[in-house]
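No lab work stands behind these numbers, since they all come straight from the coordinates. These numbers come from a predicted model, not from an experiment. Cβ atoms are built from the backbone, for glycine too; each structure is taken alone.
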Structure I
């Protein structure tokens with residue numbers, strides 16, 4: 001059995017009096033590629049943050065907003081992913097005179113991302129899809145075994161999203177990635193989690209799911225955080241309905 005990396009047991013999280021995650025029991029092992037699905041506001045971003053806090057030293061996190069510094073170049077934004085590998089003096093020097101080793105490696109990354117002509121452009125001049133690729137580059141430059149991504153390809157055209165998602169999964173031993181595209185989840189991952197109203201309503205191997213089943217999960221009416229909701233099971237997946 002693979003080593004457990006993330007584990008939650010009846011975990012509940014609130015913002016003030018507002019429940020965001022409720023009674024989450026979950027184990028993710030080293031080597032798993034997990035798609036995290038659910039409607040907007042279901043708690044996906046919060047769950048990714050909780051997982052990151054468990055294994056921050058091993059993880060590259062790509063938040064939904066990207067977290068880019070607008071006035072810095074593509075190069076410098078990606079370089080920030082590796083700041084923990086250089087001294088403070090080297091990091092400051094890099095702002096004025098980019099480090100040769102950094103330029104060489106980051107040039108390869110931006111070529112893979114299709115941004116090689118944007119290396120020295122400030123990111124405030126980029127489109128939404130290009131900015132998202134810069135955030136991906138920064139996560140790749142982290143050189144970590146775990147990738148946690150919050151809608152990392154949502155603004156990228158479908159063909160490029162397919163290839164970049166496959167590349168990111170190839171470069172990381174373990175991944176948990178939030179998506180809205182159910183087809184990407186079924187094609188690229190080996191396990192699917194679905195959150196709805198802060199609760200885990202599906203935890204299934206991909207081979208036991210279809211797009212129709214995932215669509216049904218999205219369209220079900222459910223009472224938020226209802227502990228008395230009955231549980232039904234079908235083909236290895238779990239649905240909680242009101």
Structure II
């Protein structure tokens with residue numbers, strides 16, 4: 001769950017905008033802490049590519065935007081277990097809308113008056129609301145019916161799920177450990193720029209895993225180890241085709 005959203009001057013820690021969902025810490029003190037981290041990375045490690053850091057059960061996600069001689073930091077503070085790809089996409093949307101909404105001069109020649117940025121909270125609310133529900137409740141019910149039919153169709157099928165390409169769970173009957181492994185896989189692919197799966201089938205210790213891309217979604221089926229690959233492919237294609245017809 002997202003705890004806080006920060007927009008600030010990266011080098012000075014001067015806070016431009018923040019949105020708090022939980023009052024865990026002093027916001028101004030935290031902005032100074034984030035600025036110090038950025039300065040350390042920039043001056044000591046000779047890079048401005050600050051991506052994310054983990055602190056105990058929490059995680060900071062960063063996006064840096066250079067405007068003339070200034071560097072703006074956009075940051076999300078969330079639970080470490082939250083989906084990294086989803087958080088990154090939300091933060092990039094926050095950055096894009098903020099830079100589009102306000103003139104560069106008001107950002108690079110910031111006079112300390114933050115009230116003019118208060119209205120951006122409406123944008124934040126819209127971004128978060130749009131990310132909550134990707135399919136309607138009616139479609140969700142039909143999804144469950146299709147998945148239940150799949151599980152009775154073949155004795156090879158152990159579990160299944162529908163995820164987004166970024167790893168957000170729409171429906172899942174997968175074991176939590178298996179689901180966690182899939183999300184880690186999607187996060188790793190995202191970090192190297194390969195952020196869309198078309199078709200992937202692998203043999204794992206927990207069985208045969210089949211992932212089929214459906215535009216922005218991925219259908220997932222976990223098969224038993226003794227399932228023939230050809231059978232797994234046929235079932236996966238039929239399953240994904242039914243989901244495609246339902247969603248689109």
Structure III
């Protein structure tokens with residue numbers, strides 16, 4: 001559904017959310033494969049550790065919730081590299097929340113990072129990609145966006161919005177020669193999931209997730225989801241009538 005990426009040598013990639021987890025491991029793998037990688041996140045030290053004096057790495061700390069940060073980083077990339085071949089929006093946040101402990105301040109922080117932050121990224125990069133008439137953008141959502149889940153009262157809806165956003169972007173951008181990649185991980189061992197106090201089925205490492213992500217990009221897939229032994233089950237579950245869906249979710253999670 002997208003053009004295949006046949007090699008990464010000198011490919012100009014901007015990873016937003018590159019200091020830890022899936023973003024960090026993806027950055028390391030792409031640098032190993034010869035890509036030029038711009039690394040962005042709030043944690044400057046984490047970005048510097050990944051860059052490790054690699055001449056193909058460009059460290060650009062930013063806060064995804066600050067529109068001006070995204071614009072300044074984009075301008076720096078264009079100044080250095082003259083264009084962008086791929087943007088990966090990996091940054092996100094997660095807090096467990098249920099109806100009986102709803103916290104508006106935390107909810108707004110999740111929305112600001114996961115949804116409004118992604119919109120800030122789009123405002124920065126869409127004009128560049130459209131003017132180029134080539135390139136691509138990948139957005140990390142989550143299988144938590146496929147349907148309502150316990151403890152994902154706000155996180156899930158922000159990821160559902162990103163899934164819908166990617167679908168709409170594909171309809172608009174693919175005819176212009178621009179790739180769009182919807183990235184839906186299942187449970188991945190990252191700092192965000194480290195605090196979970198419930199069983200995480202088919203949990204995979206961030207390195208495994210990065211390999212799956214890159215494999216999906218190389219094959220030109222639109223919906224890149226992993227691990228499939230878990231994500232396909234959730235996709236199928238979403239097709240059931242609500243009566244069955246709610247019953248099975250309660251049975252599986254115990255919540």
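Computed values, structure above
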| item | result |
| --- | --- |
| Structures I, II, III, by distance in nm of label points 7 Å out along Cα→Cβ at positions 28 and 140: label with the highest value | II |
| Label whose coordinates, when semi-axes √(5λ) of the Cα gyration tensor in Å is calculated, return 41, 19, 15 (choices I, II, III) | II |
| Per relative contact order in percent (Cα under 8 Å, 6 or more apart), the highest-valued of structures I, II, III | I |
